[in-house]
Each structure stands twice: as structure tokens, then as C-alpha cells.
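Below are structures written as C-alpha cells.
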Structure 1
Amino acid sequence: MTTIVLVRKNNEVVVAGDGQVSMGNTVVKSTASKVRKIEKREVVAGFAGSTADALTLFERLEAKIEKHAGNLSRAAVELAKDWRTDKYLRRLEALMAIGDKENSYIISGTGDVLEPEGDVIGIGSGGNYALAAGKVLIGTDMSAEQVAKKAIEVASEICVFTNNNIKIEKI
């Protein structure tokens with residue numbers, strides 16, 4: 001797994017992720033990028049889980065956003081529906097945290113589209129650690145980017161499947 005955090009603060013949306021890719025107990029890569037920005041639609045997304053699966057889901061998400069003229073809510077629901085019902089897609093193992101200027105969601109392969117309360121989302125093996133750190137830091141004078149970065153740093157100190165090689169995308 002990995003650690004992804006999405007933070008909304010002061011009209012800024014930031015998604016940050018660590019760079020570690022593990023196979024079992026072995027670190028295979030430490031500089032992976034698990035966050036993406038869909039420039040045309042001002043959407044940021046991060047994934048936790050299998051890399052190939054997540055890349056497939058990013059492509060599908062981008063297509064759904066285009067099909068629904070940038071409506072992230074509709075695109076998220078349609079992606080989750082496909083993910084749950086398609087024979088190929090339902091085998092994919094990943095979670096996604098996505099956001100635009102108005103909405104933030106967690107999408108899972110079980111068909112869940114969750115709109116968490118608050119302005120911080122954490123997913124992946126270190127997601128709960130990053131979520132806790134983010135919730136504490138959101139009330140400080142730190143920017144959304146600073147909160148997200150520090151939350152991943154905290155998770156990297158606790159979770160063995162998370163490193164502090166942090167990638168950030170923001171809108």
C-alpha cells in the first residue's frame with residue numbers, strides 16, 4: 001500500500017503521497033508518483049494499492065470526467081459503478097482520493113463513493129496516521145500544502161509501507 005492525504009484549506013486543494021512501492025516486505029521503488037492532476041478539469045487524485053490497477057483507474061476517471069463535462073460527483077459515481085460491476089475492473093485493488101474545488105471523495109472497488117466529513121482525507125496503509133496529523137494541523141496557520149506534506153512525514157515515521165519521498169499536486 002501507500003499513504004495518500006487530500007487537504008482542503010483556504011480555497012486550495014492538495015493531494016500528497018509518498019513514493020514507496022513495496023512487494024511484501026521489500027521496498028522495490030522509493031520514488032513512485034501516486035498523485036495526478038487532471039489539468040483540463042482542475043481535479044487532483046491520489047491512489048493507494050496496486051500501481052497498474054491505479055493507473056487503469058486514473059484513465060477511467062479521466063474519461064468519466066470528460067464524458068460528464070467536468071462533473072466530478074457524477075464521474076465518481078459512474079467510475080465506482082463500473083469498478084464494482086465490470087468483471088475486469090472489480091479485480092482491481094486500490095483506493096482513490098479525488099478532489100476538485102468543490103468536492104472531495106474516496107472511491108473504492110466495492111462501489112463506495114464517500115464524501116468524508118472535514119477537510120482532510122487519508123487512505124492507504126498510513127492513511128489513518130496522515131489523517132490524524134492532518135486533522136490536528138488543519139487548524140494551524142499552515143497552508144494546505146504544508147499540512148499535507150507534514151501529514152505524510154508523520155505517517156512515514158510510523159508506517160513501514162510509507163516513506164518521506166513526497167509528491168504533491170494542487171489546484
Structure 2
Amino acid sequence: MALAFSEKAEVHFKDLVSRYPNTLAALLPALHLAQSEFGWISVEVMDYVARRLELHPTKVLTVATFYSMYNMQPVGKCHVQVCTTLTCALRGGYEILEHLEEVLGVRVGETSADGNYTLSEVECLASCGTAPMFQATFSDGEIEYFENLSAERVDTILADLNKRIATLPNPAEMH
């Protein structure tokens with residue numbers, strides 16, 4: 001079966017494209033819509049977006065792989081993105097990342113066997129004054145930010161996240 005937006009997403013796509021002077025300008029929001037619709041940005045999704053926007057597929061690939069906000073592989077119910085830009089790195093961002101790897105049983109770029117967590121390292125999340133921090137994006141589209149982190153605080157946060165994750169659908173079952 002060929003990839004296609006749902007009826008609702010198709011309406012959104014047409015509205016979105018109509019607001020921009022050309023299809024290249026609509027690429028970022030079109031990729032956001034595609035990720036929301038299909039769960040992640042696969043090669044097939046990139047080709048679909050390229051066709052719909054009448055862009056060369058390499059243009060879409062270049063943009064999709066440049067930004068950390070686009071998932072190039074399936075993610076778990078909770079996508080934890082740890083900032084390791086200079087301020088976060090100096091204030092313990094890499095230690096938080098290593099602690100999360102240990103506690104979640106995954107390495108950066110991996111998803112836990114139960115499908116609950118995906119762990120990523122990202123550049124600036126604009127929280128230098130409250131570093132280190134991470135962003136949690138949930139399969140229902142909600143996003144939460146956690147700042148002034150320590151290993152102990154991360155453990156407390158994960159206990160709360162585990163409760164929330166138990167109520168969320170598996171992203172693979174949503175699309």
C-alpha cells in the first residue's frame with residue numbers, strides 16, 4: 001500500500017503549503033506533520049514528502065537529517081533527549097547521559113527492549129541557566145522539560161515517567 005496522509009493530515013498539509021511562498025519554505029512544517037502522522041521520518045516518508053512538495057529527495061534528506069527534532073528511526077513511548085551543548089556539558093550533561101544509559105539499559109540512539117524509552121543526545125535545548133537538562137517527548141505528542149538535573153533527580157523523574165508511560169499507546173501501534 002502506498003504511503004498517504006490521513007484525511008485530516010491531508011487537509012492540514014494543504015493548508016500548511018498554502019501559507020508559504022514556495023514548497024521549500026513549507027518543508028520543515030511538512031516534515032513535522034509527516035512525523036506526527038507516520039511516527040518517524042523513514043526514507044519512504046522523505047520520498048513521499050519530496051513528491052508532495054515537488055522537491056528533489058536529497059533536499060528533504062538534507063533537512064531531515066540536519067535537525068535533531070526529526071526521528072530517523074522509530075522511537076519509544078518516551079523519547080529522552082539530553083542536551084550536551086557546552087553549558088550542559090560543563091554542568092554534568094554527559095554524566096546525566098551516562099546515568100540514563102545505565103538506568104534505561106540502552107545506549108544513545110537506542111530504544112529499550114520494552115519500547116518505552118529512546119535515548120538521544122542533542123544540541124542546545126535553550127536551558128543554559130538551568131543546566132543540565134533533558135526533554136521528554138511522549139507518544140501522545142506532549143513534551144516536558146527537566147532541568148537542574150542530578151543522578152538522584154533523574155531517578156525520581158524516571159519513576160514518575162514510568163507511571164505516565166504505562167498509560168500511553170505504543171507508537172508502533174498508532175500508525
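No value in this document is a laboratory result; all are computed from the given coordinates. Model, not experiment: these values are computed from the prediction. Cβ atoms are built from the backbone, for glycine too; each structure is taken alone.
Quick look at the values:
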quantity: Winner on Kirkwood radius over Cα pairs in Å, for residues 60-155 alone once structures 1, 2 are ranked, highest first; calculated: 1
quantity: For 25 (percent of Cα pairs over 25 Å apart, calculated) the corresponding structure among 1, 2; calculated: 1
quantity: Among 1, 2, structure where helix-only ellipticity at 222 nm (-39500 (n - 2.57) for each DSSP H run of 4 or more, over all residues; to 500) as derived comes to -13500; calculated: 2
quantity: Mean count of other Cβ atoms within 10 Å over residues 28-35 derived as 19.0 - corresponding label from 1, 2; calculated: 2
quantity: Relative contact order in percent (Cα under 8 Å, 6 or more apart) derived as 34 - corresponding label from 1, 2; calculated: 1
